[in-house]
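Taken together, the values in this text are just the output of simple stated rules run on the coordinates, not laboratory data. Keep in mind that what you see is a predicted model, and the values were worked out from it rather than measured. Cβ atoms are built from the backbone, for glycine too; each structure is taken alone.
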Structure P
Amino acid sequence: MSEPANQPSPGISKTSIYVAAGRAVGAREPDPGARNPDYLAEKFLGDPAKLDVDHPAVHALSLSYDEAMKDVEVISNVRMMTVRTRFIDEALVRAIGGGATQLVILGAGLDSHAYRFQELLAPVRVFEIDRLATQVLKQQRVNEVLGGPPVNLTYVAVDFQQEELSDVLARHGYDPAQRTFFILEGVTMYLPEAALRGTLRFVAAHPPGSAIVLDFVSRAMIDMIARIDPANVPEAARVFVQRFLNLTRDEPWVFGLPPGGEREFLREFGLELREAFAVGGEESLKRYLTKADGTEVGAQALAEAMARMAERRRAAGQSAPEGQQGPSSERMQEQQRVMAYQMAEAVVT
């Protein structure tokens with residue numbers, strides 16, 4: 001008997017499932033000013049009972065929004081995905097309005113841009129690029145939910161670490177002489193440095209005005225993750241850390257940009273940084289997660305969870321971790337800057 005169409009199998013990216021789940025839960029936010037606009041994420045995921053991914057955001061698909069948003073892991077995922085999705089949406093609209101005639105979505109997973117923006121993208125060639133196994137799942141879900149993909153969309157199966165992106169795209173009718181917008185969401189940390197550099201060189205070889213939007217972490221964060229021993233993690237956070245390690249066991253984070261050096265790194269390839277900010281930082285909260293009443297998505301539940309963790313530490317006779325005793329600590333601020341998960345947009349000069 002064949003597996004259900006939305007049943008993940010070996011080779012399918014599990015991270016693509018839980019990030020889509022974060023978008024799906026965030027799309028239930030009642031306030032449109034702080035809602036994740038990806039209304040297709042939940043439809044692409046299908047029946048949550050058939051998704052073999054152990055993450056609270058996936059389990060939350062079976063709960064009401066209010067109930068789901070009591071879980072710290074769900075809140076964190078929802079907030080991150082809302083910032084990512086809305087920032088990328090804005091950059092996409094700006095790029096197409098500025099004359100881009102091709103859209104390339106790298107590591108597409110269950111990305112919905114080609115379907116949510118069909119009217120905007122009608123005159124644009126769209127290329128979704130991913131590993132074959134994940135792409136097969138995606139096409140099955142698109143066929144079941146929408147009856148098929150838009151006529152201007154081409155699926156391109158590729159192994160980023162083994163194949164040249166330019167060669168693979170060329171076989172599918174891609175034109176590198178056209179102004180192009182690239183989405184590199186949730187990819188940079190999974191690629192070896194040589195593969196990422198090759199991708200950025202390919203992007204920078206396009207006509208001026210072409211652009212890329214990407215997320216990234218620092219080398220310091222990659223090094224920290226490599227050193228993590230769950231046994232040494234405070235008990236209150238151990239389950240979260242172990243879940244992350246389990247999810248990334250087959251898809252490890254291997255590359256980070258030099259701390260604070262993203263502008264110089266991108267400039268090596270002829271890409272000029274237009275904007276970069278920390279996801280969860282003040283700018284992202286203000287732009288994407290603040291509701292009409294002035295409150296932030298999930299902020300109250302996060303504050304309550306932090307208070308409970310602090311109370312458990314006090315009850316156990318533990319002090320706050322060094323460098324976190326005061327919110328104005330210079331050391332804490334520097335750690336936050338170095339360890340920040342960031343979004344960026346860069347243009348071909």
Structure Q
Amino acid sequence: MTHGLDCAGRVLIGLAGAELERRDEEALRHPATGGVVLFTRNYRDRQQLKALTQAIRETTDRTLLITVDHEGGRVQRFREGFTRLPPLAVLGRIYASHPDRAVDLAYRHGRVMATELLLCGVDLSFAPVLDIDGASTVIGDRAFSGSVRAITALGAHYLAGMHDAGMKTCGKHFPGHGSVVADSHVDNVTDERDLAQLEALDIAPFRALHNGLDAIMMAHVVYPAVAAEPAGYSSFWIREYLRRKVGFNGLVLSDDLGMHAAGYAGKLPERLRLSLEAGCDAVLVCKPEEVADVYRELEAAPLETGTPLAGLRGRNPHSEEELALVGEWSHWQRSLEELEKTRWGTNT
């Protein structure tokens with residue numbers, strides 16, 4: 001058992017399918033659960049998604065956070081019935097020659113993405129990716145650019161679009177996953193550079209944009225010149241650097257503890273314990289079978305009120321009927337879908 005650790009409301013869990021199963025309902029009522037992470041397996045269409053998010057909220061009296069990875073490009077969990085969003089790298093290519101046009105599109109991208117999710121009851125997309133588009137096989141066109149200047153400019157407008165839609169923001173993957181080849185989903189990942197090199201490139205967008213971020217997701221990457229453990233298990237990276245040096249005051253989240261590179265810490269209960277002790281405010285456990293495994297070993301005191309994640313809840317100021325009357329809204333949706341057909345989208 002994991003004893004003596006404050007984990008109440010601090011776990012974001014994965015669900016099995018498009019409707020709640022009994023094991024999902026039991027997991028949602030567990031005092032450690034602070035919310036859910038949705039995937040393509042949880043989606044058929046918009047009406048089903050609305051019904052699912054409502055069912056999640058009705059399962060418990062506590063305020064649960066409903067999240068998803070909905071970046072655009074190859075990481076867009078819901079497609080049918082949603083605007084087909086281009087990968088962020090398309091915006092970076094436009095920025096190289098038409099920066100004013102690119103930042104306008106970045107705002108639209110963030111606002112359309114957030115608005116469509118909020119209309120279906122989803123609170124938060126883990127966005128935007130603020131990694132460098134460098135050597136990484138898993139980041140690649142998920143990143144805006146290989147340029148700090150471009151990432152910072154596009155990121156600022158993207159964050160503004162999300163905020164204006166009523167959604168909080170989550171930059172990832174701190175302190176940077178884009179400059180190493182390996183994929184932390186399936187491999188251990190090590191970045192040998194020293195702190196000065198990291199600060200000059202990968203960390204720079206996070207530092208520049210930290211005041212506009214409501215949450216930051218850590219990378220399952222080891223930077224041995226700085227700390228011995230992956231960043232999500234590192235009190236140096238979270239408490240000393242991100243909190244004290246950068247001055248970040250939002251929530252710090254782990255990446256999925258079921259990923260290969262998270263295995264540094266041992267079995268799931270130990271991964272959870274080390275993440276929270278290092279300074280993560282909440283952790284992700286995305287596979288339902290792993291949720292069941294970790295909850296068998298986990299004790300959490302009941303919460304009488306909300307969860308630590310409640311501050312990331314979304315606020316949707318518009319109805320679908322209202323948006324249908326705004327011609328500019330449908331223009332924004334079309335302008336984003338058409339980007340991949342342009343010369344800037346042909347390299348994706």
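Tabulated values for the structure
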| read-out | value |
| --- | --- |
| Entry that produces 65, 51, 41 once Cα extents along the principal axes in Å is calculated, selected from P, Q | P |
| Given 4.9 for distance in nm of label points 7 Å out along Cα→Cβ at positions 105 and 273, calculated: source structure among P, Q | Q |
| Winner on mean count of other Cβ atoms within 10 Å over residues 89-96 once structures P, Q are ranked, highest first | Q |
| When mean count of other Cβ atoms within 10 Å over residues 17-24 is computed for each of P, Q, the largest belongs to | P |
